[in-house]
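Following this line, the structures themselves.
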Structure P
Amino acid sequence: MVHAINNEQAKVSVIQSAVAGGASGAITRAIAQPLDVLKIRFQLQLEPIKHGSNSKYNSVVQAVSSIVKEEGVFALWSGHIPAQCLSISYGIVQFAIFEKLTQTCQSSDPQFFMSNKHWINFTNGGVAATIATIASFPFDTVRTRLIAEQKTNKAYKGFVDAFSTMIKTEGVRALYKGLVPTLGQIAPHAGIQFAVYKLLTDNVLSQVKFFQRQVSVSSTVESSLIANLISGSIAGFVAKTAIYPFDLVKKRLQIQGFQEHRKGFGRQMYCRGLLDCIKLTIVEEGFLSLFKGYLPSTCKAVLVSALHFALYDEVKHFLLRVQR
């Protein structure tokens with residue numbers, strides 16, 4: 001992020017933010033998709049994830065081996081098309097709105113902004129992520145279904161078929177299953193991400209010469225790529241840990257009405273809504289089951305957050321330099 005925040009030349013337009021956000025989302029998704037597949041498979045498994053159990057998956061290594069052996073290596077990229085649509089649309093909307101809100105707050109009252117910028121970053125990040133989530137949520141539901149289905153008992157032929165079949169058989173509302181717990185977690189998740197990232201890049205690492213880079217055109221001090229990667233990974237870890245149970249519940253709600261295509265993975269959960277899903281999960285599997293899939297999910301969060309923020313900043317700064 002730009003350290004000299006009041007430098008007019010450093011301001012990025014909404015279009016530049018959208019382009020940078022979409023590009024970072026696409027690249028990050030292509031790299032991290034296998035971790036997402038593992039996370040979702042673990043989250044949807046009711047049996048314990050541990051060695052010696054009769055569970056379909058009992059460890060990360062065993063899960064990868066099982067998926068590749070039974071479904072092929074490309075199964076690790078199941079649901080990649082809707083996942084790309086999700087990441088690109090989410091990145092475009094989130095970063096464009098965040099930058100616009102930040103610039104509006106800064107220009108309205110510069111002194112107040114500088115005194116409260118960490119809380120403002122938290123709030124703006126939450127608002128931007130909430131709007132982006134609503135806009136991109138159908139892609140999230142479709143990719144979850146495609147990842148969740150048993151490849152020997154397919155429900156859909158692909159992304160377009162899944163999208164149209166869900167609307168035809170379950171109605172448009174099916175595309176928004178799990179939206180409530182998602183909105184409950186997305187604002188604090190994104191708020192924490194942006195606040196931690198900006199804190200580290202603007203106020204911590206930017207004070208260390210090793211993590212600085214000078215822009216000759218505007219004499220603006222920017223945090224380096226390494227600093228952005230470190231800040232993004234820490235922000236991703238903190239944010240994902242804080243809201244993880246909501247993510248698990250969301251995934252379980254998204255496959256309601258789809259359980260017959262998952263019988264080969266073990267027992268299936270049938271719940272009537274958010275609170276019922278939380279209750280059944282804790283009663284049947286124990287409180288710690290709310291953190292099933294935490295390891296691959298955290299690895300993904302660290303990788304995705306680091307790449308997402310760092311790539312966004314790199315593309316954004318490239319566009320700014322071309323403009324100058």
Structure Q
Amino acid sequence: MEPYFILALFQHGYKVRTSTLYHLLKGKRTSSVLLYGFLYENLRFFQLFPLLSEKQFNTILDELVKQELLCLMSDSRVQITAKGKQVVLEEGNHFSWIDHYRFGKTDEIIWRLLQFTVQVVSNLSYNHKNYIPLEQSPLYQKQIKLFLKSTTKAQLIGTVKKEWMQLFSQLTKDEANFFAQQFSGYQLIGKTSFQLMDNQADPFEQFLSKKEKLHHLLDIICQMPEDSFLKKLILPLVRQNENKSMSETWSYLETQLSLEALAQQRRVKVSTIKDHLMELALTKNFPFEQFISKKTNQFLLEYPKPYQDWVYYSIKQIMPELDYFEFRLYQIQKLREERDFRQ
């Protein structure tokens with residue numbers, strides 16, 4: 001693994017515990033790990049390296065500290081140095097489109113489905129049936145058959161061609177070529193992603209570059225109109241990245257039940273419901289006002305920023321009745337507002 005990639009994960013500049021970052025990269029799905037990812041804008045790297053060993057991770061950190069790119073504090077927390085920030089700036093590529101939290105679990109499956117769809121539609125457009133399909137699994141074939149039954153052949157061919165042309169117009173030339181050259185179709189066999197990669201780049205760089213391009217493509221498809229063929233095709237697989245139990249909690253939110261009633265209806269603990277809601281608050285259009293009291297809102301409104309430096313137990317000493325769940329939701333809400341404004 002490239003040490004400077006790990007260094008870039010500290011560019012936020014705050015003092016943090018490295019163990020939580022390790023759990024984030026490994027994919028430990030707890031509210032504290034996910035909250036850490038959100039606070040320091042690293043949530044998109046969730047479970048990017050499930051095979052990363054703690055020894056390997058700590059060896060990289062030790063080397064970065066030795067090079068004075070990270071500073072190890074007396075309380076075992078770490079902070080990037082001015083020298084470290086300069087290195088991150090010089091390295092340049094921070095892979096801003098990678099979103100493993102949102103796409104990582106199914107990104108390769110989705111890409112195979114998209115490739116298979118292009119192959120099927122291409123051969124359909126030439127009325128050619130005697131070809132070897134890229135995919136034999138029902139997982140892929142069933143999806144295409146469902147769409148073939150719901151529309152005419154001419155409509156499907158026209159729609160797929162039109163939508164891909166729209167997608168390519170929103171990608172960089174390099175990205176568009178990367179995907180187009182992997183497509184197989186009538187009398188055409190696509191190249192592998194490995195064949196299209198920069199031979200000068202090391203395997204780690206190639207891995208990140210592929211993720212970057214693919215997640216950018218998936219993000220654009222997810223922003224297409226709801227009735228778009230490609231969006232409807234991949235959305236069920238995109239949703240598999242979400243915590244299933246959390247998604248069920250989300251569906252109950254419309255009932256506006258109390259947390260206790262919601263837990264009873266879901267047959268889980270109240271603490272589990274709170275964990276689900278905190279995770280939902282990180283990315284969804286969340287009803288914060290439904291769970292944050294006016295008293296908490298007014299008190300925290302006057303507390304000094306930045307929000308990332310807030311420590312619950314320190315603030316609770318000033319306001320003993322402060323609820324942890326409300327505190328975290330307020331913190332998430334304000335950071336989301338800040339980031340939306342920044343964009």
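None of the figures in this text is laboratory data; all of them are computed from the coordinates on show. Please read these numbers as outputs of a predicted model, since none were measured by experiment. Cβ atoms are built from the backbone, for glycine too; each structure is taken alone.
Rank structures P, Q by mean count of other Cβ atoms within 10 Å over residues 140-147 and report only the one at the top, that is, the highest. Could the numbers behind the result be given before it?
Numbers: P: 26.5; Q: 15.2.
Structure P gives the largest value of mean count of other Cβ atoms within 10 Å over residues 140-147 among P, Q.
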Seminar exercise, completed: Re FRET efficiency 1/(1 + (r/R0)^6) of positions 108 and 172 (r between Cβ atoms, R0 = 30 Å, to 0.05): value 0.90 computed from one entry in P, Q; matching entry is structure Q
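FRET efficiency 1/(1 + (r/R0)^6) of positions 60 and 284 (r between Cβ atoms, R0 = 35 Å, to 0.05) was computed and gave 0.55; which structure, P, Q, did it come from? The partial results should precede the final answer.
Details: P: 0.90; Q: 0.55.
It traces back to Q.
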Exercise. Here mean count of other Cβ atoms within 10 Å over residues 116-123 has been calculated and equals 21.9, so which of P, Q was it run on?
Worked result: Q
Exercise. Any idea which of P, Q comes out highest on relative contact order in percent (Cα under 8 Å, 6 or more apart)?
Worked result: P
Exercise. For structures P, Q, which has the highest computed value of Kirkwood radius over Cα pairs in Å?
Worked result: Q
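Just checking, which of P, Q has the largest value of mean count of other Cβ atoms within 10 Å over residues 12-19? Numbers along the way, then the final one.
On the way: P: 18.8; Q: 15.8.
Structure P gives the largest value of mean count of other Cβ atoms within 10 Å over residues 12-19 among P, Q.
Have a look at P, Q and say which one yields -23000 for helix-only ellipticity at 222 nm (-39500 (n - 2.57) for each DSSP H run of 4 or more, over all residues; to 500), as calculated. Before the final figure, lay out the partial values.
On the way: P: -23000; Q: -18500.
Structure of origin is P.
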